[in-house]
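Take a look at the structures below.
What follows draws every value from the coordinates through simple rules; no lab data is involved. Bear in mind that the values here come from a model prediction, so they are computed numbers and not experimental data. Cβ atoms are built from the backbone, for glycine too; each structure is taken alone.
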Structure I
Amino acid sequence: MIPCPLTITGGRLVLPSGAPVPGAVRCADGHIVAVGADVVPQNGDQVVDAKGALIAPGLVDLGVFSVDKPAFHFGGITRAALMPDQGPPLDHPARVRFAAQSGKPDMWVHPLAAATLGLEGTHLAELALMRDAGARAVATGRQWIGDSGVMLRLLSYCAMLGLVVVTHAEDAGITGSAVATAGEMATRLGLPSAPAEAEALAVARDIALAELSGAHVHFRQVTTARALDLVRAAKAKGIRVTAGVTPAHFMLSDLELADFRTFCRMSPPLRPDADRKAVIAAIADGTIDVISSGHDPRGPEDKRLPFADAEPGMAGAETLLPLTLTLVRDGHIDMARAFALLAANPAKLLGVAAGRLETGAEADIALVDPERPWIVKTDKMAASAGNTPFDRRPVEGRVLGLFKGGARID
């Protein structure tokens, strides 16, 4: 059922460039039909007064591990790209088709097809059939494909199909069973660790193969200064690479591992503070294109274990927006850039007409109070499990209303 036309007035529009400006947005037939300072409601429109809040595009979360609608809606997320690491993996067209329907109508899930059968890194999956079934990109999952021949075939095939390859950037031959970054903190705690260069080596190889094949490679998380330098240089050379990161890697360093806090067990692991600062610089200068939540809710059975035995991941959907807004408040980026990282850029990578307030785009809209204070509390989270390293942290930025295709989400 298509909702009646909607006009949101009295807000500040977050446009692709510049500071937010007073204005309104009108939606009809599920799309934005007018946006700007001179937009007024038409007869029969549903009218919503934003009361001075930001009128922003709904967030597009690139690379979640679970479809967790209450958490997504709390965080202003209207679309999420689902990683293929499911049970069973998204390596078959029927599974992809089912996943693509799983969130509708108030949440659109964009499955990422498994690059290889069983995510084992050896035999390519039926990528063209999964694309036709609804896959918006291809992903290697939580693992790096160690066989360079397989990776080159994958990239060459995806270049032909017009699919972005989302890859995990850690050389598994070096990381092994490591759970921390080699350095003082890992040594003090006696944790299995691997050098940060494992990321740079994986990035360097995949950049070389991207150049050779002409494919578009998206590194889901780049978290070290050396690897970011490689991405920066590749972009300057015109190679089709993009990079993402989660808030954990620009908010936290490996000092958080003190007391063996398993909620800080990440993949890739938290890095030294110099790398954390390098991530912020890369967000500011455009080297990093996407900030995503990496939403991966884990219950006590996965987290209340010795650090080396705990599963990696965090419930990140609810804190994605407020943590990214800390970069705006600290002067590293402006509001337009924040929503490019959270919405426009991931939408472009997925090839969906969303993530921007412009005529013709799908009417996925969030009303946001960027200064609304609240405290993150694990036991109050909407996620199916509240495994967040940001428990009890005060943050600012709250979604006041959310619309999917012009229909309000309650």
Structure II
Amino acid sequence: MDHFGYRGSDLYAEDVSINEIAERFGTPCFVYSKATLIRHFHAYADAIADIPHLVCYGMKANSNLAVLELLAKEGAGFDIVSIGELERVIQAGANPHKIVFSGVGKQAHEMQRALEVGIHCFNIESLAELDQLNSVATKIGITAPVSLRINPDVDPKTHPYISTGLKDNKFGIAHNNTLQAYKYAQSLKGLRVIGIDCHIGSQLTETGPLLEALDKLLELIELLNAEGIVIKHIDLGGGLGVTYQDETPPHPAEYLAAVKSRLAGRNLKLILEPGRSIAANAGIFITRTILIKTNQEQNFAIVDGAMNDLIRPALYGAWQRIIPVSTTDKEGQIEALFDVVGPICESGDFFGKNRLLKIAAGDLLAVRSSGAYGFVMASNYNSRPRAPEILVDGKEIYLIRERESLESLWALEHRVNK
């Protein structure tokens, strides 16, 4: 459930008309619902409130400071993958002790900063990374808490670009090398082994692959315990899918009930890293139709938003629902199948193809499920300023990121005059 819906003929975010937001802030723009973000976070946190746990929001999905601050106040930890994300979430008021640092390419200066602020754990992806972190930790005299990310070779049955748990993916340590890797980690004086970790992919709509990966990790924990290597937490990553079209992903409570049954009787803290499933359906992207173009074979609704604003359809072939902001009939509207496309000079610049819409030039459209991997993946391609972000809280409207100015596009550039 989310807090976007029609009241009469007009689309609302909580208690605010989207028409009002578009009039006030212009288009294109991103609109987020505070109530939806909180609800989706607690779908995880409440389901495991009775066991030791830490829900680390995967902030790569949506890293606006206001969103991070909101979730931090609800008790969230954070899953980060760069020093930029680390500093951003600290700026938002997060507790560093609730941060886990993931990613295959952590650099030495990033590791040092994370050690200095006292993060909860590094999720390590290779033996080479163990060596690098050990070197940094011993140099500054701080012991690094580590969890090894194991690649369980489980097919997540998702898009290949967001699959991360197969043996030919770049992520994690091979399942068969687990014991060797942990023994090596245990031997390094600058490291302290505290956990085991996996993340098999994103937008998973079945619990089977997730539970298969969990079972493999539990077998490994038994093996490690027999060797005297004590694992204190198990990190299952994120990956639970959301409804974009007709997907029927399990509710977090359903998935986590199965997880808890497997963890019963074990002295293990559970860490989760949900991102998309918290943010995606907590946001929409608003764009205005510039004009209607009809070719012999196809109808086009050309809008002011573009792939630089929301790249998922172009990058993944992603399907996101496109709905009118107002369903009131007006003069000049055409009802037909439309390709909803932007003004960028790329054939991949589209939000949806063959969508049945009744629209005219000037009409507003909302692209649903845009709260995750929307603004965070935006660019300035074609020298287009990035769109603003707006947070709705009941009847209140907050501008949480301003629209970029044209001057900002070249503010960091320098001309060479000879």
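On mean count of other Cβ atoms within 10 Å over residues 108-115, which of the structures labelled I, II is highest? Each step should come with its number before you reach the end.
Working: I: 26.8; II: 18.1.
When mean count of other Cβ atoms within 10 Å over residues 108-115 is computed for each of I, II, structure I gives the biggest number.
Additional query: By the measure Rg/Rh (Cα atoms, Kirkwood Rh), tell me the structure among I, II with the highest figure. It would help to have the intermediate numbers written out before the result.
Numbers: I: 0.96; II: 1.01.
Result for Rg/Rh (Cα atoms, Kirkwood Rh) over I, II: largest is II.
Can you say which of I, II returns 0.20 when FRET efficiency 1/(1 + (r/R0)^6) of positions 132 and 172 (r between Cβ atoms, R0 = 25 Å, to 0.05) is computed?
Going through each structure in turn, the value belongs to I.
Suppose volume of the Cα convex hull per residue in Å³, for residues 36-99 alone works out to 153; of I, II, which structure was it derived from?
Details: I: 153; II: 74.
Source structure: I.
Here's something else I'd like to know. Here distance in nm of label points 7 Å out along Cα→Cβ at positions 76 and 364 has been calculated and equals 2.5, so which of I, II was it run on? Walk me through the numbers on the way to the answer.
Values: I: 1.4; II: 2.5.
Structure II accounts for this read-out.
Name the one structure among I, II that distance in nm of label points 7 Å out along Cα→Cβ at positions 68 and 332 of 4.3 was derived from.
Answer for the origin of the read-out: II.
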